[in-house]
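Pasting the structures in now, so scroll down.
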Structure I
Amino acid sequence: MAEAPAYYARRGGLLADCWTLLHPPYTVWHLSYVVLGAAVAPHVDVTALVASVAAFFLAVGVAAHALDERAGRPLRTAIPDQVLTAAAAVALVLAAALGLWGAFWWHGVNWPLAAAIPIGAAVVVAYNLELGGGRWHTTLVFSLGWGGFPVVVGFLAQAPDASLSGLASLSAATAAGVALTIAQRALSTPARALRRRTLGVSGTLTDLDGEVLDLDRQVLLAPLELGLRALAWGVPLASVAVLLARS
């Protein structure tokens, strides 16, 4: 039997395909960066935070993953291309609408937030459709777009007053999001290769005491996915802890 394309992948019809398409652990992980950005702002507006998380769920959880699946079928779902395209388009439009509402109709005009909307949409399309021959499908774009950008937008959605302490907090939180996303990619890239593009693994590992360990796919995959699972829980919990510490 072929290896599942991801540890959270499910089989069994449309609902299972939708679950798999959403990449639930990774989607929650990246939404937590929005929470972290809001948490380091001087004041936290719950309505703005909820709208920001909803917008990123639509843009990242739905649109980005639908485009990625349409481009190369990495998750091997049976969702038709037309449905994936429509889901991505509708989700991006709704995400942009939430952003525009926050930028122009929620407590005055927020130009920095307005400027972030087309940037986010462009990154989603360019990265997931691998435009420019894959020029945008890189670790740098992924770490900035999926790690740093949500932190910045979560912060900007709170319409904070500019201050040195606020900018310092934002810089540290953004750097943390970028670094953690680089770690995610460093673990997930070989894990995906083992699950999706490896026919078999053979070999042995001999330690200094002479003990021999037979290598196979699961031996190599286990520590990678354990790290991903731990981070997928740990990063959201840390972001919530920072947010709760504000209350």
Structure II
Amino acid sequence: MANPSDPRFGRPRFDTASRSGVDVAEYDAGLRHYMLSVYNYMVSGVLLTALVALGMAYTGAVMALVNPMTGGLSGLGWLVVLAPLGFVLLLGFRYQKMSEGAVQALFWLFAALIGASMSTIFLTYTGTSIATTFFATAAAFAGLSLYGYTTKRDLSAFGTFLVMGVVGILVAMLLNMFLQSSALSLVISILGVLIFAGLTAYDTQRIRQSYDYVAGTDMVGKVAIMGALSLYLDFINMFQFLLSFLGQRE
């Protein structure tokens, strides 16, 4: 996926130190507007996901995703679960060539599909524990994102380590599909929460820095949506890993 915060993205970084007071003020206002747009998209995406999941769970539509014979996913269920991966790849490789409206539409569709796939958690966990975990995740996310936005510490090296951790988690999850180890599952969940907690701070800093390279260009709207997608994925993954060891089963 193209990284908008990479200096090779296309334009020199905005050097606030060399600008007049008026330009700095305009830059700060633009940055605030940009970050507000990122958070608006991210929060709206999470709310859309929650509404779709709740709607499918309470109308019984979620049962279309379950194979009644095995209790696992049905063919439609697998399609709903795997389809978002295609949307992420499409956005990651093609968003620069798309219109802002197209990127926005794919983001909303992606969030809706994630909501459909997550509706199955209501078949496993109690509604109370899901709600409690959701609000706990929201509180943790807010604190971590605020830290990433305000810290002067460069988190880029830390981010590289965390991305490697995500790869390790994926490998461990695939391995545990065969081992079916509850102990390994618990370790994966705990590490998953810690890794995506760290990524929340790292991604927030990266997204803030990306504004330096897109300010005043026609890319700013699309990059804001892609930044929102990164934070959205951090939130959703942190919530799911947290739910896996805090959630009370039906």
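Every number here is computed from the coordinates shown, using simple stated rules; none is lab data. None of the values given here were measured: they were computed from a predicted structure. Cβ atoms are built from the backbone, for glycine too; each structure is taken alone.
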Value 2.9, calculated as distance in nm of label points 7 Å out along Cα→Cβ at positions 78 and 198, assigned to which of I, II: I
task: Given a value of 28 for relative contact order in percent (Cα under 8 Å, 6 or more apart), point me to the structure among I, II it was derived from.
output: I
- prompt: If helix-only ellipticity at 222 nm (-39500 (n - 2.57) for each DSSP H run of 4 or more, over all residues; to 500) is computed to be -21500, which of I, II is the source?
  reply: I
Ranking I, II by FRET efficiency 1/(1 + (r/R0)^6) of positions 126 and 222 (r between Cβ atoms, R0 = 30 Å, to 0.05), the structure that comes out highest: I
